[in-house]
Structure P
Amino acid sequence: MEPKIGLSSEQRQQVINALERVLADVIVLYFGARGAHWNVVGPNFGPLHEFFGEQYEQLDEEMDEVAERIRALGGRAPATIEGYARAKRIDEGAGEAKSAADMIGGLLGGHEALIRQLRDDIEVAERNRDDGTADFLTGLLEDHEKMAWMLRAHLQ
């Protein structure tokens with residue numbers, strides 16, 4: 001059943017398309033943080049292992065929230081690795097880096113790339129009169145700015 005929420009099918013689809021890309025990007029960051037959590041070594045293993053764990057837990061919650069937003073707009077949340085690989089806009093591999101600093105740098109680059117993309121996605125939602133999604137994406141933007149700041153602080 002199509003939602004009757006004051007947005008046309010076309011408007012909703014434009015926003016759903018943007019949210020599908022956000023979901024794919026969050027999944028890339030999730031697996032980067034998860035990989036860093038699994039693979040970090042060195043004298044700061046304990047605190048970094050915990051820090052990466054906190055990051056992937058937050059990203060796990062975000063994945064669910066983005067998927068639920070897609071569903072609220074009448075879309076179907078993508079659920080295949082192939083679909084995520086096609087939709088992602090950010091680089092992956094932070095969890096496979098050799099050093100903790102490289103892992104942190106890789107995650108930082110991913111968060112910063114997503115932040116830039118989210119600014120564009122907010123404009124898509126605003127252009128399509130979807131204030132709810134624009135607000136939702138603004139909240140995600142703020143969350144990723146904070147995660148990026150925390151990662152950046154580890155490199156200073």
Structure Q
Amino acid sequence: MFKIVSEGCFDSAHFLEGYEGNCRNLHGHRYKVVCCVSSNTLIGSGSQAGMVADFSALKQIMKNITDNLDHKLLINVSDDSMGDFIKMCKNMGFELAEFHHPTTAEHLAKEIYHIYNDMLKEQYGNKLHLEYIEVHETPTNKAVYSERR
């Protein structure tokens with residue numbers, strides 16, 4: 001099996017409602033997202049011969065995802081107590097990335113996994129497999145999500 005890894009970054013703010021530590025306060029991160037894609041075979045001919053996939057294509061998929069999260073407030077819109085805050089943010093012109101779960105690194109990794117996997121399948125069908133997504137919240141802390149065993 002061949003595996004290739006590509007990375008992307010985005011800057012966003014979030015907070016963890018109901019959390020009892022410092023992360024309950026609004027704060028920002030420089031998130032790094034890492035994806036690993038695998039294939040049992042390499043491309044046999046043409047300009048991409050000997051590759052799993054062209055890195056630039058994988059980077060473009062990542063860029064499409066990270067651009068939608070960059071410089072936005074990541075917010076859990078399913079929390080009913082957040083309604084007034086969300087409305088205020090929108091009235092102030094803040095750009096929000098809305099989620100239906102807490103904006104933990106674990107949930108972000110799962111969400112990004114599904115978005116990336118859909119885009120990968122759209123472009124490559126079943127030729128490539130998404131192994132995992134890592135979301136680094138800090139240089140020393142990350143969450144990993146995978147559906148492959």
Structure R
Amino acid sequence: MQTRYAVRGWGVGELWRSNRLVVAHDFRFGSGVAAPEDDDDDLVERFRAFLTGRADDFADVELDLGWTTMFQRELARTLRRVPRGEVVSYGELAALAGRRGAARAAGAFCASNRFALLVPCHRVVAAHGIGGYGDAGVEVKRRLLALEGVSL
């Protein structure tokens with residue numbers, strides 16, 4: 001099942017589910033594409049609230065990680081435990097997930113993250129700076145971190 005939605009001032013999202021599992025969540029920041037804003041989906045409402053500053057770790061949301069390797073599953077689990085308002089480097093994330101020295105693999109995982117907001121890759125930074133944030137760009141990453149009280 002696919003749900004499209006918009007968040008004023010942020011952009012347009014698409015949420016894909018199969019049964020209770022989230023298969024993917026994509027968010028196009030700044031997108032001008034129209035989408036309904038009256039969707040009554042509970043998770044969509046939580047995304048909207050998150051983007052207005054309400055704390056939510058989405059830990060109860062089950063993700064379909066069947067397509068990932070064991071290490072990628074551990075990266076996702078580890079990253080979902082990074083608290084709001086904190087950041088880790090790509091190297092720290094890899095080490096916390098059990099593979100010290102695999103910073104590039106952690107970065108590649110974040111770059112291909114198909115669970116925007118649910119696996120908070122915006123909380124992963126470069127060793128000496130903010131790092132990238134895919135097509136959305138660094139300013140969106142800064143804005144997401146600012147919601148959480150982080151200034152980089």
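Values in this text are rule-based calculations from the coordinates and carry no lab data. Bear in mind that the values here come from a model prediction, so they are computed numbers and not experimental data. Cβ atoms are built from the backbone, for glycine too; each structure is taken alone.
For P(r) over Cα pairs in 5 Å bins from 0, in percent, for residues 19-98 alone, the calculated result is 3, 11, 18, 21, 21, 15, 8, 3, 0, so let me know which of P, Q, R that is.
Derived from the structure labelled R.
Given a computed value of 1.8 for distance in nm of label points 7 Å out along Cα→Cβ at positions 11 and 131, which structure among P, Q, R does it belong to?
Answer by label: R.
Kindly point out which one of P, Q, R the value 27 was derived from, the read-out being relative contact order in percent (Cα under 8 Å, 6 or more apart).
Structure Q accounts for this read-out.
Out of P, Q, R, which structure matches 3.1 when distance in nm of label points 7 Å out along Cα→Cβ at positions 27 and 67 is calculated?
Q
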